[in-house]
Structures are given as structure tokens and as C-alpha cells.
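Structures are listed in the sections that come next.
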Structure 1
């Protein structure tokens, strides 16, 4: 039985998320390294006001994911594979040993700034529940056009799809979806149009920056949520990390791939439990749990037991 660590994407952030990390030397080390790489105190990034910034959100999720994975590893509770949704792919790559944490901090800061500068307002993402991709595609096609850009972005579950684009276009698709039987249409706390071609130019800029850092072969399986398969070459992973802001997320297929590779315990890193809820149905003979709300000793015991099974 294998253990999968999952790392959430933007929208999972919460005020105080860095201040509530485990009181542990590995947490302190991670916070210190991040602050040094940023030349400012990373703990200033998790206030309610700070988290209005895409840059702060993405850095916060990176730091929280790496710190928690390090704490668990220090207790001999490490995964055999990792996967992350959107920005979550970056702490997953650090945990797998693909790139240095300090490099990830600097690149994620650039990633967030590129996205935020390109779309400071008027754009975002909406989650639609209750319709399949096939049912939603024609509704998106009816609305999409010049000045009304909207795209399928995250295929999170068979009947949970996230769309990205201009605010008015998101609202128009949401109204059509609810009229066609969707159970909900909820605007997410993501103020940029992630995972669609609107971010192609920004992804190319980030790829140039990625070329300047060292990338290693992963020590454990790193599963791309853009391709829904494991990658084992450092440069290919780097290219995937740079491009993922402009590519749809195939989360349901990614989790299925992890299950097919033997994962039976999925542990979600902070913050939140969104991925746990999405992953559980794909693990019919396994378990999905989140770090949030679970005692550290319980997490360690669960990972060790699954790893030894």
C-alpha cells in the first residue's frame, strides 16, 4: 500500500494558515528559509488583507505544504507519491526533491505576480457542481467570444468542473448551468483566470525563469495534474510546473492514476480539505484524510501504517 500526499490549489487559503502550522523545528526551518528567499517575513502573508493578493496566497500554500510534509517526514511518515492541484504542484515538487525550496519560493513569487499583474480585476473562476464536462461544454461555447472569454479549467470530479474567464462570462455560464440542472455555481476565491489560454504568455515567461534553476530527478513519484500521469525527468517536471497555470487541471484523472499506482492513503496538506472530498470517491478501498483537523500523532500513525502495509 502506498501513501499519496496531495497539495491544494488557490482557493484553499485561510487567514492565519501559516501561524497554525505545527510547532516543530521543521516548521521553523521552512519559515526561515522562505523569509530569507523573499527578503521579508513570510508570516506577514497570511493575514486577511494580505491574502487578497494572488502572490501572498500562492506563497502561503507553498510554505504550508512544504512545512507540513517536512514535519511528517521528520517523524518517519513520508509519502511514496505526491500530486498537487495548480500551485500545489510546486510544494509537491519540492517534497519530491525536484527543486530547492528557495528556488521554488522565488519562482512562485514570480508566478503569482505575473498572474496578478496580467489580470488585476474583472476575471476569476467559478465551480459548477452537478453537470458533467459534456453537459457544460456547449454552455461555455454559447457564452465564449471576444470580450467574453470563458474556458473549462479544472476537471475536479465527474460532476464538478471549474470554469475560468471574465467575470460577466462566468456569471452567464453559471446562470445557464443552473437552468440546466446544476446543483451549484460558486465563484471561487481566485481572482485570476487560471488554467486556460489567457495565461499562455505568463507561462512562457515563467518557463524562461525555470530554465535558470537546477532540477533533479524526483526521489518519489511526482504526478502531474495537467497530464494525469507520473513524470520522472526533472526538466520535464520543470516545464510542466511553468505551464500548469495555462493548462486545464485533470484532478479526477490524476487521483485515479495515483490509485492505479497503488496509493491507498491520500493525505492532504494544509490548508483545508477540498482535495480530500474530491479524492475520497476515487479511493473505494482506501482512505483520504486532511491534515487540517487531524492530530499530528494520528497523521503519523496513519502514514506509517499505510506505508508498512
Structure 2
């Protein structure tokens, strides 16, 4: 990618806190207009990397550019380019949604009329027009996070950092935030997302970087990362536990791999490379063996499995 195509660039970032290395050669390139999910276990360096890229923390070594500007030598220009949504909502609960946005707009030096106009626009864009005059303390968790996103978009930043944006939200609230993020990206905003919810990264991210011990250990699209763990699986649950051995043998004969048998759940699982094409043969073999089934499914790999395999290998 050319420099013009990269919205976020980090090369060899290092950061120490005392004897602890928070970042140890962190590299990341995020294309413009995309969503990059940054995944990693607690303490891996996700938040530190975001804080450096957002100019909140100085790096010890390396180089980083956001929106084409150097975070070390041009921090003021970087700050005019970015928006940041932290793990906790930064809105005032006593004020209304509208008043919060006007306040943030004025802090960004917008004139009164422009601030009011921008607040009204953002309330409509984030689905909060009907509740804009209510105090934020009456908002649901999802509504507060959408208001937080709206506040970060006062100046329509080219790059938006989202640090654990849906922590503590119920499924409805998470979906509301996801939809708001998709709309921002459709309008051209580049998003760097850190999250502990792997399904969130799967839903939103064009590319994912897995960070552990302060450096990126794997990178690619969700599909590319899933393909690394060896393909799909066929799961079979016999109706009768006495048929586990017969079912496992039928799977072994058709698929060729060695099945994993869980006697407690009566679940037999085996990896396949032929995807759905293997299912008819499995069904016939189980029927010929006289095995009645409670469940039969082709299961795609999940990011949870990718994450565990990548990070456990480094423990």
C-alpha cells in the first residue's frame, strides 16, 4: 500500500512501564476507509497502542503516523484528524443528549449556531432525535454509547479509535453500536477497534490483527485467520450413547480424520476439508450403521478458536 492509502501506520513501536514491556515491536498498517480489529488477551498491549496512536502516551521507540501525520512530531495535527471513544462513556448524565453534543461542539471551537446545527444533525444520524431532549441518565446503555460515538464525530474525523466500545452492553445495545459504526465506515471513516468480543470483530472488521506480548502475531481477514486452524468440522450427536463408537467409526471411514468424542455430551466432532460435500457421505454411513441422531451439523471455525490457538501457543 502507498502512504496515501494508509490511515494508520505503526512500525516497531516499543513502550515500557518500569520493567514491563507494554509494546515490543508493534507493527500495524490500516487502509483508509476500513475497519481493523485489534484483538489480544488482557495486558497484550491493545490499549497502550491506541493511546500512543491517539497521542495520549509517548512512544519509546519506533514510528507511527495517523492520517498522514507523525504522532511524535505532529501531535496537534493528529488530534485534529482523529476521534476517540474509550471504554467508558464520556457524556454528562445530567445534561440532555442535545446539550452534551452542543457542549462538545463548543469545546471544539464551533460557533453557537454551528454547534447547535451539528448537534441536531448527529442526533438524527445516530437515531437519537426523539430522545435528544431527555437527560442522559434516562438513556439505555446502547443509547449512551451511540451518543458517545456522536460526540466523537463532531468534527467528522478521518480516523476513529474505538477502545472496547460495547463493554457491558446487552445484545440489543451492541447491535445498535455496530450499526452506527457501519454507517460511519460507509461514509469513509477509518476505524481501529479493540475488543474482547470476538464476534464483534467478526461482524465489523475487514482485517484483524492479533496482538500478544506487545507485538502483532497474526494478521488477516476473518476468513483468512479462520482458515489457519484447519478447516470446518462436522458435529454429530447420536440419540443413544451406546452408538458413540459406531458413529465415530462411520465418521473415521468417510472423512479419514480421527474424531474427537465427548461422552458427556454425546458429541463427536471431526475436521473436514470438503466442507458441505462431505455431509451426504456421513449421513449415508451413519444410516448404514443404524445410528439415530439428535443433531448433525457442519460448523465453521470461529474467531474464538483462532484466538485461543494463536495465544495459547505463546503462553
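Assign the value 19, calculated as relative contact order in percent (Cα under 8 Å, 6 or more apart), to the correct structure from 1, 2. Derived from 2, not from the others. Please state which of the structures 1, 2 yields 2.9 when distance in nm of label points 7 Å out along Cα→Cβ at positions 171 and 203 is computed from it. Derived from the structure labelled 1. Can you say which of 1, 2 returns -0.68, -0.94, -1.00, -1.21 when log10 I(q)/I(0) by the Debye sum over Cα atoms at q = 0.13, 0.19, 0.21, 0.26 Å⁻¹, for residues 67-146 alone is computed? Clearly, the read-out refers to 1.
The value 18.6 for mean count of other Cβ atoms within 10 Å over residues 163-170 was derived from one model only; which of 1, 2 is it? The value was obtained from structure 2.
Comparing FRET efficiency 1/(1 + (r/R0)^6) of positions 75 and 267 (r between Cβ atoms, R0 = 25 Å, to 0.05) across structures 1, 2, the highest figure comes from 1.
Can you say which of 1, 2 returns 0.95 when Rg/Rh (Cα atoms, Kirkwood Rh) is computed? Value 0.95 for Rg/Rh (Cα atoms, Kirkwood Rh) corresponds to 1 out of 1, 2.
Here distance in nm of label points 7 Å out along Cα→Cβ at positions 19 and 283 is compared for structures 1, 2. The highest value is that of 2. Of the structures labelled 1, 2, which one yields -10500 when helix-only ellipticity at 222 nm (-39500 (n - 2.57) for each DSSP H run of 4 or more, over all residues; to 500) is computed from its coordinates? The correct label is 2.
Quick note: the coordinates plus some simple rules give every number you see, no bench work behind them. Quantities reported herein were computed from a predicted structural model and do not represent experimental measurements. Cβ atoms are built from the backbone, for glycine too; each structure is taken alone.
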